[in-house]
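What follows is a group of structures, each given as structure tokens.
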Structure 1
Amino acid sequence: MSDIAIEVRGGRTLPRSSARLAAFPAMAARCLRLSSRSVDALMTSLMLPVVLMLLFVYVFGGALSAGGNYVSYLVPGVLLLCAGFGAANTAVSVSQDMTGGIVDRFRSLDVPARAILAGHVAVSIVRNTASTILVLGVAFLIGFRPHASAAGWVAAGGILLLFVLAISWLSATAGLLARSAEAASGFTFGVMFLPYPSSTFVPIATMPGWLQSFARNQPVTPVVETMRGLLLGTPVGAAPWRALAWCAGILLASAAASGALFRLRTR
């Protein structure tokens with residue numbers, strides 16, 4: 001079956017195996033078009049992290065200051081908030097595909113499940129990249145002054161990209177579990193909540209004792225501590241290894257679960 005030719009737009013034909021490989025860019029382009037049409041969701045994912053950053057810096061910053069320049073302390077965590085807001089859109093988009101009937105059409109065209117889900121994840125990465133650039137631009141205007149070398153910026157960007165990739169796949173899995181777009185949005189509340197009981201806004205040592213253990217042993221804390229250390233030139237200790245372990249674990253588990261769930265939903 002792998003050498004059967006199928007017709008594509010323009011009258012050309014491709015072997016079935018090549019057509020399956022070409023499905024991913026087509027699905028990513030489709031998801032990008034859909035995302036650009038949902039202006040309200042797009043503006044929320046882009047602007048809400050900026051609004052929250054300004055709120056914490058100018059309204060709560062005096063009381064929450066962790067010493068030194070609070071905006072510099074805050075920015076690495078706000079970049080992770082971007083991932084949470086972008087992930088919510090991913091879950092909703094996947095749920096809408098599963099309940100709208102379009103997946104049956106894709107399957108009739110032999111589009112693999114991996115390509116359908118990977119298209120949504122790819123657009124989540126694009127959205128988060130745009131949001132990250134916007135947050136960093138505003139942060140520089142209000143006093144963010146990192147001390148990272150070129151290697152530090154690359155390493156911080158790599159950790160952030162891996163976190164976004166893991167959270168996006170997790171959200172795609174949530175979209176497969178949900179039976180409606182509203183339920184899919186609710187599934188991601190936990191992801192959006194995690195930055196708050198972490199070192200994103202204040203040092204963990206300032207929290208109640210019963211909360212400190214959870215804050216130290218959840219995925220957001222090592223990621224934000226790694227990015228903060230890389231961007232501000234402070235010691236990172238074992239945080240990078242813990243961050244990599246969390247992100248890799250979430251990514252592998254989500255990718256495996258999403259494949260199984262997709263097969264169950266489309267039987």
Structure 2
Amino acid sequence: MSSHAFDQAIALEMQGDGSFAGHTSAAYANMVGPFGGISAAQMMNAVLLHPDRLGEPVSLTINFAAALAHGPFTVQARAARTNRSTQHWIIEVLQSGETVLTGTAFTALRRETWSLDEDAMPTVAPPQQVPHGQGPMPMEWVKRYDMRPIAGAMPQVWDGSGDSSLTQLWVRDNPPRPLDFASLTALSDVFFPRVFVRRATLVPVGTVTMTVYFHADSAQLQASGSSYLLAQAQAQAFRNGYFDHTAQLWDEAGVLLATTHQVVYYKN
């Protein structure tokens with residue numbers, strides 16, 4: 001097994017009944033429970049490792065039904081339907097016999113067609129010209145990423161002075177690691193809660209559901225290597241205890257690799 005903390009965190013062992021056994025990783029701990037991106041990557045890995053898989057990931061949706069406690073868990077992934085070139089998956093994570101996460105995935109055999117990235121990468125300074133993020137953060141998972149914020153970093157003062165939820169940053173695994181579908185899944189969740197950025201106010205939050213759309217195939221991810229990704233996120237609305245955000249991730253060559261959408265619960 002790879003010695004990289006990410007590979008150790010997403011490692012799964014197939015069981016005799018076709019399920020996978022996994023364990024949470026202290027290296028990706030959040031304020032409460034694990035970093036949501038690593039949980040999503042573990043579920044993605046169950047599909048990637050499954051002997052019945054057809055094609056490559058096109059989309060993944062994860063629903064956080066309950067808090068995942070530190071310790072062992074079981075991932076059940078099954079192909080609900082397989083067509084000639086597409087496949088639909090149902091995924092579930094259980095702890096102590098209870099469901100804590102649910103999800104669906106869509107995989108497909110991609111064929112070359114007319115292609116275009118209409119959502120162009122913003123013009124920003126290259127990562128080598130952008131300094132690293134602010135000082136130490138209390139969340140362990142943040143140490144697993146090299147983040148270079150361009151706009152919308154975590155507020156330094158919690159005084160209610162925020163005026164925009166837009167964040168742009170260069171990011172990659174720390175230490176660098178070749179990009180693949182599992183790591184791109186986790187990287188799609190590196191954004192701090194939009195309500196923190198917009199309000200510059202700390203409030204209780206928790207992601208309820210997130211979806212990642214993969215626009216790149218494995219060849220494109222391999223071409224991106226271990227370089228930085230430009231990640232951008234912005235909320236659409238904050239209302240009655242929930243907000244959403246959309247985000248995009250481009251490689252240094254300007255290729256849109258993935259887009260993502262999530263809904264987050266918050267309190268005043």
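Bear in mind that the values in this text are calculations on the coordinates, not laboratory data. Predicted, not measured: the structure shown is a model, and the values here were computed from it. Cβ atoms are built from the backbone, for glycine too; each structure is taken alone.
Observations
- Ranked by distance in nm of label points 7 Å out along Cα→Cβ at positions 110 and 206, structures 1, 2 are led by 1, which has the greatest value.
- Label whose coordinates, when mean count of other Cβ atoms within 10 Å over residues 70-77 is calculated, return 23.2 (choices 1, 2): 1
- Among 1, 2, structure where mean count of other Cβ atoms within 10 Å over residues 94-101 as derived comes to 19.0: 1
- Highest-scoring label, criterion being distance in nm of label points 7 Å out along Cα→Cβ at positions 102 and 254, among 1, 2: 2
- Answer label among 1, 2 for the case where helix-only ellipticity at 222 nm (-39500 (n - 2.57) for each DSSP H run of 4 or more, over all residues; to 500), calculated from the coordinates, equals -4000: 2
- A value of 19.0 for Kirkwood radius over Cα pairs in Å, calculated from one of 1, 2, originates in structure 2.
- Each of 1, 2 could give relative contact order in percent (Cα under 8 Å, 6 or more apart), but the derived value 17 comes from 2.
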